[in-house]
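Participant: Before anything else, here is the set of structures, which you'll find just below.
Here, each number is a calculation from the coordinates, and none is a lab measurement. Remember, predicted model here, so these are calculated numbers, not experimental data. Cβ atoms are built from the backbone, for glycine too; each structure is taken alone.
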Structure P
Amino acid sequence: MQISKSSRHSKIAGDFGEMLVLYWLSKHGFECASVDQTGIDLIARNPHTKEVMGISVKSRTRTRGKEAECVNVLAEDFDKVRAACKAFGCRPYFAVVVDAGSIIRVFITSLARFVELCPPTKAASYWRMSERHLAQYADDPQVMTFQLSTETRRWWGGKRAVRWPQLKAN
């Protein structure tokens, strides 16, 4: 079934991606906050390195058949991230959030590593989502990643309800 997105889906997906990354960082001990600043969306202190990170979150939703499309980051975004991080005394990072079918994948890496992995052209840089690139990111110790599996259990349009499996007590 092809999903028809709402007219505000890009804004909603962007907000969701930011909050998902913020939640995950907080869950893992990062002191962090959402910021309304040109260039960055989040500021976080890494409890492992004590580094203060200025994070620009790029969120995309991919429909069936388009799951492997790359995420474009405009060349001007790099300058905006650098300027915001300079103003706040933090190190620039990118988080890429891709909702592709039944998996939401999140990647977090420094701007420096992002540029090494995805050298920018004059117009943009391209975070690739092919199986080969996903394996490369998984093996890269400078790319932090997590993913969520999703399943629609019952929804409008005829999806049949499926019972949740019983959880066993430990």
Structure Q
Amino acid sequence: MNRQPQLRLSGVIKESIVDGPGLRLAIFTQGCPHGCYNCHNPETHDFEGGFVADSGKLLAAIDKNPLLCGITLSGGEPMCQAAALMPLVNGVKQRGKNIFCYTGYTFEQLIATANEDVIALLSRLDILVDGPYMDSERNLELRFRGSNNQRVLDVQASLSKGIAVWAEGY
């Protein structure tokens, strides 16, 4: 019998307007391999930190708030928990909500891994902010990203074309 991997989180914000467009449930995964200098979530780096979360409870929180337009996956590094996030993202999609995700990897790196779990997670995302935060490229005028090297990608268009496609309006 296959057991679903445990989802480990650092925190959840039930109503966020700064972690993507509209009112969102922001989910901060625990564990990150990138070590970006001046990361704004350094408490999420330790893979053993945080707490074990239940996707069902997160989906129930979404159901309680009809004003939510979607969720944001942040971190930590969500791609390190791709398999554990699948029940949640599938439930979010079943509810007709959108998924915005931050990753320190580039779209090209994620595709090149050929990791089935990562590809499955990517296939459920709407918007991906990719690339590591680079303090030397910091720009406070950017919408939903912290440094000039990061991109805001339309994931479905990117997967369809096989190249990174910028999302409109970002």
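Participant: Using mean count of other Cβ atoms within 10 Å over residues 121-128, single out the structure from P, Q with the greatest value.
Facilitator: On the way: P: 14.0; Q: 20.4.
Comparing P, Q by mean count of other Cβ atoms within 10 Å over residues 121-128, the maximum is at Q.
Participant: Upon calculation of mean count of other Cβ atoms within 10 Å over residues 81-88 from the atomic coordinates, which of the structures P, Q produces 17.0? Spell out each step's value before the answer.
Facilitator: On the way: P: 17.0; Q: 20.9.
Label of the source structure: P.
Participant: Taking Rg and Dmax of the Cα atoms in Å from the coordinates of each of P, Q, which one would give 17.3, 56? Let's see the in-between values first.
Facilitator: Numbers: P: 17.3, 56; Q: 15.0, 49.
Answer by label: P.
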